[in-house]
1. One of I, II was used to compute helix-only ellipticity at 222 nm (-39500 (n - 2.57) for each DSSP H run of 4 or more, over all residues; to 500), and the answer was -26000. Which one was it?
2. In terms of percent of Cα pairs over 20 Å apart, for residues 19-98 alone, which of structures I, II is highest?
3. For distance in nm of label points 7 Å out along Cα→Cβ at positions 27 and 115, the calculated result is 2.2, so let me know which of I, II that is.
4. Taking relative contact order in percent (Cα under 8 Å, 6 or more apart) as the criterion, which structure among I, II has the greatest value?
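Derivation of every value follows stated rules applied to the coordinates shown; laboratory data play no part. Since the model is a prediction, treat every value here as computed from it, not as a measurement. Cβ atoms are built from the backbone, for glycine too; each structure is taken alone.
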Structure I
Amino acid sequence: MPVLGRTKKEALTEFRMAELLEAARKVFAEKGFHEATVDEIADAAGVAKGTVYLYYRSKRAIYWAALERGITALHDEVKTQLAREDTLENKIRAFIAIRICYFEKNRDFFKIYISELGSAFTHPAQLRKRFGDLYLRQARMLEAVLREGIKRKAIRSIRVDTAALAISDLTRGVITQRLLGWSKGDVESDIQFVFDLVWRGIAAP
């Protein structure tokens, strides 16, 4: 019988895959990709090793699925909130706030996210195109916001592609500081700091 447009089997499969990816995320965050094992992921999910292979054919496949699931969820949150905000300032602040809050709540995911970005420098040929596309999609959304701001003369004429990526990097830097225990402020004060820094740099005179 369908459940919200899906069969019970489809709903169960989706639930089981979500459980496996949550377990995988925690194991990869703690051990790193190379040290983590499928046995450990199975144990963390409370299933037999063979069950993992019913859904994912390899450790690499689980890793990418966990990474993509997290990035997609973040992208959807950013997209939804940007659509709700009605001013340029609020949209830019929302972009910063959602990213920082998402990574603050999902620190285990951030560890594999930042690890994958780091590997792009040492092993650029191994950077999965899908990961790069997902990463850039968020920057593209912010680009559109900045472009509209220039059109309305609310911000200076800037290189929107470079600015969007720079703002993304600033938010990533803040959560890195928080993860390492270097930040002395709470989440809200860190969000406000990044927003003030960005806004004062791009706002029209």
Structure II
Amino acid sequence: MRLLLADDHPMIRNALEVLLRGTDFEIVGMAGTGEAALADVERLQPDILLLDLQMPGGTGMDCLRSLRARKSPLRIILLTAAIEDNALLEARDLKVQGIVLKNSDPAYLLECLENVRAGRSWFDPELTHRVRQLAASRGTRRRPNLAPRERQLVGFVRKGLRNREIAEALGVTEGTVKVYLHAIFEKLGVVNRTELAIRADEFL
């Protein structure tokens, strides 16, 4: 399978190239920034993206959000030294196929790649239990009480409408829409409209 590796550390890139040498996984490109990774996805059309979480020019999460917003079918595996709880849950919600910790056994990456190639997801064992606990905790929280106008806005975002289109539909200004959306983000604990659109069914 054709892999694109996005990581800003040359040592990591070289180590992964050596690890995958002689396997069925071919690294067809390497990117050192988030912007370069997105450009290389378009240019090289890889099967799998190995994506570092922390990079200049757009983080791994920024790239993941952008690719999912484009409805890209690309299979994505996050490579990271550590990941915060919110990012971990968001990555799961964004249907990332794998997460591998950089300090884990290199065999884990090969295991992850094999699972992802077979159409399955694979999370580092250190993260699997944590994801379940966080998901269970989030599931037991009381659903935020949205006002009718806020529910309407969430519905518009789920449909992919832009602020201008929402403003026209509601008969308000774009500035008012931005204020509403910011308040909704705060109330629901989401970071942007992409996450809101993906999790809309959870809130409505």
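1. I
2. Once percent of Cα pairs over 20 Å apart, for residues 19-98 alone is worked out for each structure, I has the highest.
3. Structure II accounts for this read-out.
4. I
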